[in-house]
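The numbers here are math on the coordinates, done by the rules we state, and not lab data. All of these numbers come straight from a predicted model, not from anything done at the bench.
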Structure P
Amino acid sequence: MYLDPGSGSLILQVLIASILATPFLFRSQIRRLVRTMRGPERPPESPNENRS
C-alpha cells in the first residue's frame, strides 16, 4: 500500500489530535476515578476551632 506525503501527514495529524482530545472527552470520568481513589474529602480544620 502506498501513502503519499499528504495522506501520511493527514493520518499522523488525526492520530495526534485523537490522543490529545481523549482526556478532554473523558474528563468527568477521569475526575470521578481520581475522587474515588483519593477517598472521602474531609473539611479543612480551622486553627481557631481547637483552642480552648
Structure Q
Amino acid sequence: MTDSLLSDATQPLERALKYTSISEDAIESLKFPKSSLTVSIPVQINDGSLKVF
C-alpha cells in the first residue's frame, strides 16, 4: 500500500474511532493492514461509454 493511500485512509479512521468502542488490537489491524487489494471496476455509463473506476 502506498504511503499516501494509507495516510488518506487513516485520517478518516482516526476521526471515526472517537465514536466507537473497538479494541486496541482491532484498531491496530485497521491502521496497519498486512496487505491491500486494488481493483478497477468498469462501469457502462448511460450514454453508452465505459468508465473505469
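A value of -21000 was computed for helix-only ellipticity at 222 nm (-39500 (n - 2.57) for each DSSP H run of 4 or more, over all residues; to 500); which of P, Q is the source structure? Here the read-out was taken from P. Of structures P, Q, which gives 4, 15, 19, 16, 13, 11, 11, 7, 4, 1 when P(r) over Cα pairs in 5 Å bins from 0, in percent is computed from the coordinates? Computing P(r) over Cα pairs in 5 Å bins from 0, in percent on every structure in P, Q gives 4, 15, 19, 16, 13, 11, 11, 7, 4, 1 only for Q.
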